[in-house]
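Peer 1: Next come the structures, one after another.
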Structure 1
Amino acid sequence: MCGIIGVVSQTEVNQALYDGLTVLQHRGQDAAGIVTCDDEGKFFLRKDNGMVKDVFHTRHMLKLNGNMGIGHVRYPTAGCSTSAEAQPFYVNSPFGIALAHNGNLTNTKVLRDELFQSDRRHLNTDSDSEVLLNILAHELQKTSKLKPQAEDIFKAVKTVHRRCKGAYAAVAMIAGVGVLAFRDPNGIRPVVIGKRETDKGCDYAIASESVAIDSLGYTLMRDIAPGECVFIDTAGNFHSQQCADNPVLSPCMFEYVYFARPDSIIDGISVHKSRMRMGAKLAQKIQRDFPDHDIDVVMPIPDTSRSAAVQLAEELDVVYREGFIKNRYIGRTFIMPGQTQRKKSVRQKLNPIGLEFEGKNVLLVDDSIVRGTTSQQIVQMARDAGARKVYFASAAPPVRYPNVYGIDMPSAEEFVAHDRNVEQIREELGADWLIYQELEDLELAVNKHKDVEGFDTSCFDAKYITGDIDQSYLDYIDSLRNDTSKAESEKDSAVIEIHNN
């Protein structure tokens, strides 16, 4: 999962890109990058591993000149996570193109072979984002014009859609031409566009989430549609066109469950409201399954479960309390490589308020349970703090299958729900009872007004909506994602960095 941003303005965009990336920091803490373009068509690039505030200093910002630019925050997907894979990526032919990408191409191997054997293009990293950039560049190279026009860009993106499979929301910049953004035909990964009227004309901003648009003072126009490409030229003219043959809106359910900020709106759906409805649905299930429950207090596992927990407590007419204080300087454990580091960071990240637990039957609410490492430790922390009984509720169904569309979930065998029923998972977590959201209830909670045709829920039901995922691909992904493979990758990266120094 990554965050992307693009801005075309009448004034310098470096500060806006930086500010937008800080708002999207929750989508990736591994690396950050910005590339801008000045009036002469020169690119200025800064990217490195680390948080936004650590990658960009005043000396870097002063060199990021220009009235248009794009940016990216990354967490590593399957494979290595060296600084060489920080985005945006750049190719000088044709025209000079930079690209930032959120998602995962599921036919990367086929595309790599095509790029080498047919397109005669060289790749320098293992990143599928570099593959996507080179596919776009190859298609743009087919135009005979010195400067591509909107119709040339749309034609190139049409072919990109035909060649590339999987999930992708991308923003790209062509030197001296403008900024374009496009979304896969299933709309799996989110991307929105905003507008701001100024005395000099119109400024446009593109971002993974609407919260970045809001924070920059832009007015949200809409989501970019599945298969659509939008293009803003250097003069600030806006162009858009549907570039896919059979687009179907199927956004990733995990955006609403976990990844997106609650103050974002994705595909017309409020993330906060959808999480509140998740809490209401959970409460209804508790009332059915445990009508004589003895819950004294409902507590969220901060931060993403708070909206659900508040509504759940209200529906059950039970006291809501904040029982854990979060150290906000520790990154998300979900995206930390290696089980040892995850276990260590949970205790550093959360600290219980003892008086809220002592002698009480506590219902802990989390957005989801993946490996179960964090949940297991939190249950024990609640007991150590004096809770009489510890119940656990997940706003999402059991995560049993790998996500192949840009969320770096672990190897399937590392899921706590792998080959376990709910009772076995409860025993593993050490809770007195465990309750999961039903998938049907989750879909109803998010899609209350039935505005979305369907969702990608593959990590819950193994239904991969792109239709190109077989067991051999899942085995390949598994080999990259298990903790043993990641440990070897990290060791190899460390050796490379030492040699470079």
Structure 2
Amino acid sequence: MVRLYTVVFLAGAALMGLEIAGSRIMAPVFGSSIYVWGALITTFLASLSTGYALGGKLADRRPSPALLGNILVAAGFCLWLLLARPAPLLALCNAAPVPERFRALLAALLLFALPSVLMGMVSPFATRLAARDVGSIGRTAGTLAAISTAGSIVGTFAMAFLLIPAFPIEPILFGTGAVLVLSGALASTQGLPLRLGIASLGLLAAAGVFLFRPEAVASPLPGGTVVFRKETAYHRLLVVDQGPRRALFFDNFAQGMVDRASGRTPDYFYPNGLAAALLWRRDPPRNAFIIGLGAGMLPRFFSEKAPGIATTSVEIDPEVVRVAEKYFDFRPDSNDRVLVGDGRSLLAREKGPWDVIYLDAFFSDSVPFHLTTLEFFQLCRDRLAPGGIFAGNIAGLTMGRDQHLFWAMVRSAQQVFPNVAMLSPELAGGATRFSGSVILVCSMSTERLSRERVFAEGDRVATALGHPAIASWARTFYEGELRTEGAPILTDSFAPTDALQHLGR
């Protein structure tokens, strides 16, 4: 009976661990939106339901411990075969002729359904094997359900808190398959030598695929060389070198870029646009609160160009802080602080007041919804000093195809700040959509600057900081239509950010 209980526990742990790991497998192509999680949960629940029905029916026909072991071995082999090289299948699903929001569901079904169905067969099969008489079926089923659930808890905890933050996803998947194969091989003494032989051969073959021929990391920068890669609690983090430049990626989304020799950020890159937002201030700022550290480009810029500005940078992922220091030469000095935690929570705690609040926080495919809402903008307003400004880097690739999410953010900001302006090379050039950055600038001032005034103030700030790129960014001032009509006001209780990205209004 102990052998049976162990098998049920390990199957439950592997199943839920695989569901958590599935989010990391999907993220490089589909991101981590609510649709991805919905696809995973739907797939695993449907697979469990199917597995329960099939497992119970098969157990009544052939109640053999050896057959249960074979099911587990098959589940491990299916996991290895489907997930050893998931990238081609993910790319195929991403190009499938179905609505965009359903492509992640298609990928989840193809990758995870079969091994999950097999793992779902374990509990009813084990119940049939353990039942001694009709009078004890309820107790037996309850005990095995409790053991399976306990395994699921352990698998979820271990995957989320221990394994993914510490190891790449490939050895984690190999280990999950190995647990299933070995537990299946040892589930029964009947035919044990044959099952152990098959399991051993499978282990050797899978180890070669997973460990000795790891899948190359496809970088959005062609020809890039990955110099660091780590699965963290929040991202698949990559540091990529391409020629003279080094870039930081979260999954498939660039977060920072510097010249490897000088450490400077390219002039066209958004930190210079965030610095240009200072043209809306009459006096030089004394301090700045920065939500999102990334490669440390913005606080490093101020340390070099305006060391009198005290910066407090907030980064939710401690590994990002270490990467910024090790690979991007970010060295906070006595005038800088780095806090690890959620940006909004720490802004509420660190009362300031702040002369500038910067928002530069992204997942690989979206902005955290609680940093887009009316209540967030109200908090920013309350934490600003008189004459202070809010400036946010809004990346077009995270706003959806038609930027519906962006215009909803703009409308939400307008409910709080009387003065909302933006810098955007693409919008200022006449485009109706943007794929790069828009710098959204908000203040309590009722004075609206003309185009000529923006240019002049941009020249002033560029001269004061000795950085001509600021003047160039000032000339991307957008005076066109703010397409906020019909856009929802985002609130903490209603912020359909995923729907706005994928479905529109």
Structure 3
Amino acid sequence: MNILGVSAGFHDAAATVLSSQGDVLFAGHSERYSKRKNDADFCQGLLDDILPYGPDHVAYYERPWAKQLRQLYAGQGINWNKLTVGQILKSQLGDQIKLKSVSGHSHHLSHAASGFQTSPFDRATVVVIDAVGEWETVTIWGAEYDSTGRAIYKRLWQQNYPHSIGLFYSAVTSRVGLHPLDEEYILMGMAAYGNPGTSELMRMNLVQDEWEIRFKENLHTGLDPKYLEHFSDADLAAGAQDLAEDLILNVMMRARNFKFSNNLVYQGGVALNCSANRRIGNYFENIWIMPCPGDAGSSLGAAALAYGQRVNWTSAFLGHDIPGAYPVNLLLDNLVTTGIVGVASGRAEFGPRALGHRSLLADPRGPGIKDRVNEIKRRQKFRPFAPVILEELADQYFIMPRGWEHSPYMQSVSHCRSPELYPAIVHHDGTSRVQTVPANGSGIRELLEKWYVLTGCPMLLNTSLNIRGEPMVNDRADADRFEALYGVTVCS
């Protein structure tokens, strides 16, 4: 049977289809089809891509009744019409997919499974940190496979709502005028421009117990606008980043102290904070963060729990397909002549970061490239861009943190050894969110190899290909609209 995993109803709806052999047949985000960022609901385009796989079993990523109880406790009300997995799935899927069998799993367990069952490890310590699931905000697990190959999870520790690193970071995101549960990554980029001294004031006024991850107030309701009103947004961002990193590392120390495994699997939305991630290699020997560690990735986690065994993870290119060979030579021609080109080719990335199939690529060396790309994307000029580089040469150009010598999914920052030579991909603090590409025969690998031979530069600037206010380009029609709006060639 094929298993459909579903994450929907709150934000960033997504679907994953697993085969009876554990192959990931499809994984995609609803927002890429509806063009509404973080779309909470399934849309017809996503269903159209799922239906050919004819799933026999549907697995949901959390327990709705438990979440509704927490929402009732938090004063958010309760929806009596959606208290069961079946009711929610029926509202999302309609009659197009027959619910022959249905299962539901806890929110944090789905996070844990999406990481562990796609990881290369037979045994691992699993850490999940997010805003909030049903009640849990931080969990630590011991995960391993039994003699039959079935994944077994033992909960070692947890912290519950309202004490949450994710909710703290989202509260500061809102405080500086950004959208919580969406633009935390902008706050992370803003932090490089501020003075982190505000973290001590935040620590003193907001944190009750750093080790237990306990806050003095419920930050789900946000921060008082008058709180720290005399500080700049950049200073608030820097303080939030500094404090969040300390709290995350306390969780990592606690997880290591259980001595379950030196392999770390890290999941949840907070795992997308690549500035904090650079430090976790000091606590574990091996690290795996699935490239979609947030709630959308839990669609894979729900399917993995229903499947029960190791998932055959091969790459993050699992979404909508634009068929055809990767247009290496066309891309190269455009990079040489204009310095900037888009690519929309093959299967779309599962996760929030473009990895070369739905990317805007550029020469990282030019002094004006960063401003040109920011102008195309209509975004704040302070935000950084990432480099994609030949893996074997990464250490010659970047100081790769311990545990991140290989970084295929842009999950940690590294300091550039020669920032003056590559101004387009170096942030204000001298770091870059590096994507390494191994010798795997992929299209982006071939492009980098040819670019290196031609220019002596083994990297390109890589950012997501998207129209302002919309998610990443999904199909060729999206790519055509991008070309028309911004005058940049998009090759397929």
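Peer 1: Just checking, which of 1, 2, 3 has the largest value of distance in nm of label points 7 Å out along Cα→Cβ at positions 195 and 355? Mind showing how you got there, number by number?
Peer 2: Numbers: 1: 5.4; 2: 7.1; 3: 4.1.
Going through 1, 2, 3 one by one, distance in nm of label points 7 Å out along Cα→Cβ at positions 195 and 355 is largest in 2.
Peer 1: Same structure again: Can you rank 1, 2, 3 by distance in nm of label points 7 Å out along Cα→Cβ at positions 43 and 147 and just name the one with the largest value? Show your work: numbers first, answer last.
Peer 2: Details: 1: 1.9; 2: 2.9; 3: 5.1.
Between 1, 2, 3, the highest calculated value is found for 3.
Peer 1: Can you tell which of 1, 2, 3 yields 0.93 when Cα Rg over 2.2 N^0.38 Å is derived from it? Could the numbers behind the result be given before it?
Peer 2: Details: 1: 0.98; 2: 1.14; 3: 0.93.
Here the read-out was taken from 3.
Peer 1: Identify which of structures 1, 2, 3 gives the largest calculated value of mean count of other Cβ atoms within 10 Å over residues 67-74. Walk me through the numbers before you get to the answer.
Peer 2: Details: 1: 29.0; 2: 23.1; 3: 15.6.
The maximum falls on structure 1.
Laboratory data are not the source of any read-out in this text; all were calculated from the coordinates shown. Since the structure is predicted, the reported quantities are computational estimates derived from the model, not experimental observations. Cβ atoms are built from the backbone, for glycine too; each structure is taken alone.
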